[in-house]
Structure I
Amino acid sequence: MTLRKVVLQIHLYLGLAAGIFLVILGLTGSIMAFEGDIDHWLHPELWYVTPGPRPLPENDLISTVQNRFPGARVLAVQFFRAPNLAQLMQLTDGTAVYINPYDAAVLGDAVGLSTSDRALGYIHQLHLRLVPDPRSAPKLAAAGKIVVSFAGLFLCLLVPTGVTLWWRTKRTSINWKTAVWKQPWFRVCFDAHHLIGIYASLFLWIAAFTGIMIGFDFGETTFYRITRSSRPARPQSFASVPIPGADPIMADQVLGIARGAMPNATPAVLVLPVRKAGSFTVLMRVPEETSEAVHSSVTIDQYSGKVLSVRSYLKDSTGYRWIRFNRSIHTGDVFGLPTHILFSLSSLLLVAMVITGFVIWWKKLAI
């Protein structure tokens, strides 16, 4: 066999082995790229507000919600980077309250997961483990995680072998007129497979590589070994010291203290204490972190306002920051909406690649 035939056989068998799983990953990945936006789009009346000159004091917003729901306390407040999004307050009884930060209007409330959130959770788990609910089948989910990781590994090999096969013809367009074996649709699939493959190859390989670094256990270990760093320490809890006759400090004061402790960061979540010895925790978003998740925090004594702990993502180990950056690339968070669109489109193109590749194989098999 010639070298090209060997590469063709490798490309073919890898595609046949991983095809159905790549379709699942492509479809779920195209949705997950907008995981943080879908609920906003489905329920705009709860999320979107008209920005005003500045938000109202946080104390007033929390008081509004407390008065509206007297049977529970505000446990956490979530702040979003987009100025046209509402604040989300979680109550101790499980109620989620959506409030306009500019006029304190309560836009709605919900208890438990919404239908869209539950569906997105199932899609997320399908992408990771091929099982919608891992708790219902833990062994199957563990096996699914391995299968997904190997599908990503196969895709890492499919891309370079595909580019090698493309190099001889360098096909960059679809011939809509010429028929091959008297089957015009086959020619379209044949050309489309080459065309989509070469233009999407780089993005598909990046998605596959970052995916296997997440899926396989050796991924995180590799990052720590390369950077000669260690895993970050687990977050610790810090207790407040009650002061006789003193009331807890107010939310706006807490946010001000947190901003002073981390001047270059912005609050993402305010967690309020529910016990007398509890402390305020403010999750802070630093500009250098590309992921939507936040990994910096300031812990504050609820009586004295003393800063008990400051954890900065920038001071975490290099390996951990590489792991987070790898994840943000895979999810498309690295540059926000443009990369979300790019990776969603690339995921759909992966599905088209599998379908057109299967058509080519089936047609040649029938001859």
Structure II
Amino acid sequence: MKHTQLQRPSIHKNLRTAALALTWMTINLSAQAGENEIPPNTNAWEAARLHVVDKDTQSLIANANDLYLKAIQKDFPEILTLNDLIGKDDYYFYPKEQADKFRADDAAVMASGTFFETIEENQPLGGVLNYVYVSKTPQFDPANKVCGLRIKFYNIPKPGQTVIPAATNEWERTQLFVIDKNTESIFLNANENYISSVQGNFPDIKSVINLVGRDDFYFYSSEDAVKFQADDKQVMTTGQGYTAIEGNQQQGGDLIYTYVEKYPLKNEAGETFGIRVTFFELPELEISGESNGKIDLTWPGVHSVYDLQESSNLSGGWTRVATEPVLADGVFKVTVNASENRFFRLRKK
């Protein structure tokens, strides 16, 4: 199945399409260095990609993390230290139209006291155009009055996501996980199943908006992320698909085993611009006992469109188990002869 059509979905439209005309009171508070404490990063991904900026009620910069400071220095070399940043506003760094938009969003957050997020263009004066995911959160003083806001953002791939195909059957709709990545293994898109699967351990991933621009290092251990991205690179370099059964354990989550397929995504010119990853969780094949070379296996009956296959290793040589499983009480059961170590998998018929 080849899906090369690109589109600019609605999630990539600014959530605010016009500057909001608001009447709001500002606290007469000028930005002061170190006014707000920037929390430490929670993982390696944040340390490498997450920009944090605090502003006062007049939208003057009150604090920022080192990553933001270094990013600004590329286009504004006069910003040598945090003190050079304190007290400046968006009009110093951005064209008036962008600065107007950013400050209108600031005002809306501080007036309403509610969280805001969007995907938008970000192009400093004299700099290159970037696309970013942005969240803005109001900050409150001890009297519970809004005293500013915290802005977090990170670069994302250019909007224009790949199209996730609609499920062709009920099993795909409920069981199949789909992820699209670009050539740097940065997430471009994902289906709702995958979004739901990460929310238990990463409640900040509320929708695909929060997923775009992240990578495997955000969700998995460094060891697993390195492995996953090496497999991605192999697929995109060779142009050939990849299949495997592998462990999948999100940070803070349980270890599950999945059947994974990866294949390159190509544009109309035949150029590889990314990769599509599909996988599903394997039913727990319960080895209930072995006696005289016999192994009992069970798995849920909902997987009726799959064959049970066996191999002496995980790298290939899979063959269909000759013994037909029996379905009873919603569970498939089969006893197979195994005179040596065997691996088992379910494969779509």
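Values in this text are rule-based calculations from the coordinates and carry no lab data. Here the structure is a predicted model, which is why all the values come from computation and not from measurement. Cβ atoms are built from the backbone, for glycine too; each structure is taken alone.
Structure notes:
- Test item: FRET efficiency 1/(1 + (r/R0)^6) of positions 101 and 333 (r between Cβ atoms, R0 = 41 Å, to 0.05) calculated as 0.95, pick one of I, II: I
- Read-out helix-only ellipticity at 222 nm (-39500 (n - 2.57) for each DSSP H run of 4 or more, over all residues; to 500), computed value -6000, structure in I, II: II
- In this comparison of I, II, the computed figure 23.7 for mean projected area of the Cα convex hull in nm² is attributed to I.
- Source structure (of I, II) for relative contact order in percent (Cα under 8 Å, 6 or more apart), computed value 19: I
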